[in-house]
Structure 1
Amino acid sequence: MLSYDAIRQAAAAVGFDLCGLAPCRHLAESERRFRAWLTAGYHSSLGYLERNTGKRFDPSQLVERARTAVVCAVGYKNAIGEGYPAGHRTKIASYACNRDYHLTIKEMLRELFTRIRADAPSVEGRCFVDSAPLCEKQLAVEAGLGWIGRQSLLITPAFGSYVLLGELLLTDEADRYDTPFAGSRCGNCRICLDSCPTGAILEERMIDTRRCIACHTIEREPDTRIGLDGWIFGCDACQQRCPYNRRAPLHRHPAFDPRFDPRTMNAEAWLELDEAAFAERFGDTPLTRSGLQRIRQNIQREEEAER
């Protein structure tokens, strides 16, 4: 049997700010909401979300005999997340200014798994970082880390929504589990809805990706054309205004120190880059997901909209 206390201590030792444990079970209500979201067409061009829906809400379908979900979070807030100067037209989401979190968190999870197996050699499992069909935000709620805010993101009491998640699905049971986070602490606040430049945040904690700037700047672009409000990769508009984020501490883990400051770069600086310079400066950041050509297109689209 897995030791709850030992796992939490190990998670802190490898650099996670939060860690909770939840029993693996079918998240039926989350699956119902997700299927309704798909039926409404709010996923637009993100067709891959239609695949593996059953696995997404039942961890045992991803890892055979999975009994325990270890959900970890690390705060990544940096000064860029506080906002940009008025009129800045080449904004980058703050998470993308760091080394790609998939790499960093996967390394942290592997180290955590090694420590867990030192105490429980027979346990098996897998690491997940936002790249498999796993309902990680609801698992984080199940593990007591926070609640799903109106902007559909996980909000934690201490670190707001500026957190990145990673999970271990393990085949052994733990000696105890966390109590799921009950309710929401958003109260009557609607700042995130009101601050979305394109109205992409819907009621019932849903996002319409047809109007989501992050989707339009990174993912396969929906048919609908929207203004980008100066964002050329991702969007932090709702997060920058959230009261929990405004009082959240800056990140503690040095791996999440920004590699560059987009506040010092204008359109000319981005457009002057060639592929070699882009790879040298940003090759280990999430910007490679869209690539230089897409970033150029986003800048040109913004310039055309201003004419």
Structure 2
Amino acid sequence: MTFSTKLKEEIANSKISKRIMTYELIAILRYDAIISNKSITLIFENGAVARRVYKSLKSLFQIEINIIIRNQKRLRAKQIYILEIKNKVMDILEKLHIYQNNHFYLIKEEDLQNQEQIMGFIRGIFLANGSINDPSTSGYHLEFVFTKKEDAIFLNNLLCKIKFNSKVLKRNNRYMVYLKSSEEISDMIRLFEAPNCLFYFEDIRIYRDHKNMLNRLNNCDIANQEKSIKTGFSQLEDIKFLKENNLISLLDEKTQLIIKVRELNPESSYQELANIISKDYGYSIGKSGINHHFIKIKNLINNYKKNK
């Protein structure tokens, strides 16, 4: 079972008030139903979602609903759940603000007056045509797919209204509204009121964030180590130049001590050199002090080359 299926099942099995049930049904019928003036047909691959819609329609409209279950063997064996409504069709469509005054009603933002109604509507869209990647197997991605551009734009505006940074993308002949931020997807699952899926998602997200942080720290350590090695061998070249030109005697004793320790520890960082000098030679010095002495060496070499 995919994570998307688990999330839909948890949403479908959660309790919901009749008032918010209406907004969930509005979305499901708008974006997942085959509608005519004589019938409404809904087709689901998820049994829990089919039961949710069946119970909601029964609760709100007290109607007869035909249920057809088919076994589909294409690609992989699975059951298809078909709900057919053939009575009170126009009454249902009008009460759910889908069909009014002999035409299909385009829903507006003002029809959804608060976040609870908005989330009921968005939850219905997700049950109808949404999907989410399993965070343990791929990147973070939650999407809603539409056949009409205006429907995608409408959802995108709703998401922006409740502070989600969603995007609209055309893919083939369809339009996708998606979220990529792990934090925003986590917030969406929380608003879907699916605590089990939320805990799973957060556990994976924390693990991946921790792993990424460790990788960054390891990469940083490797880069610092490479930098220290490169710096050390460059300074050994400077020391070699000093010796070949009899310039070491022009330096003070402390700088000559730094040279000696560097020759013995060519790959050490400035901090490691400072620790060695402080411990083995009783000369308290820090990284900046080590750097100061090597600047003095570099200046001596540059002046010598210039005068020569």
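A value of 61, 34, 13 for Cα extents along the principal axes in Å, for residues 172-235 alone, calculated from one of 1, 2, originates in structure 2.
Among candidates 1, 2, the computation of FRET efficiency 1/(1 + (r/R0)^6) of positions 36 and 68 (r between Cβ atoms, R0 = 35 Å, to 0.05) that gave 1.00 used structure 2.
Structures 1, 2 were compared on mean count of other Cβ atoms within 10 Å over residues 44-51, and the highest value belongs to 2.
Ranked by mean count of other Cβ atoms within 10 Å over residues 228-235, structures 1, 2 are led by 1, which has the greatest value.
Set 1, 2, criterion relative contact order in percent (Cα under 8 Å, 6 or more apart): the highest-scoring structure is 1.
Which one of 1, 2 has FRET efficiency 1/(1 + (r/R0)^6) of positions 12 and 108 (r between Cβ atoms, R0 = 25 Å, to 0.05), as calculated from the coordinates, equal to 1.00? The structure behind it is 1.
Have a look at 1, 2 and say which one yields 1.01 for Cα Rg over 2.2 N^0.38 Å, as calculated. Traced to structure 1. Comparing mean count of other Cβ atoms within 10 Å over residues 28-35 across structures 1, 2, the highest figure comes from 2.
When helix-only ellipticity at 222 nm (-39500 (n - 2.57) for each DSSP H run of 4 or more, over all residues; to 500) is computed for each of 1, 2, which one produces -19500?
Considering all the candidates, the number was obtained from 2.
With respect to FRET efficiency 1/(1 + (r/R0)^6) of positions 60 and 212 (r between Cβ atoms, R0 = 25 Å, to 0.05), the largest value across structures 1, 2 is given by 1.
The numbers here are math on the coordinates, done by the rules we state, and not lab data. None of the values given here were measured: they were computed from a predicted structure. Cβ atoms are built from the backbone, for glycine too; each structure is taken alone.
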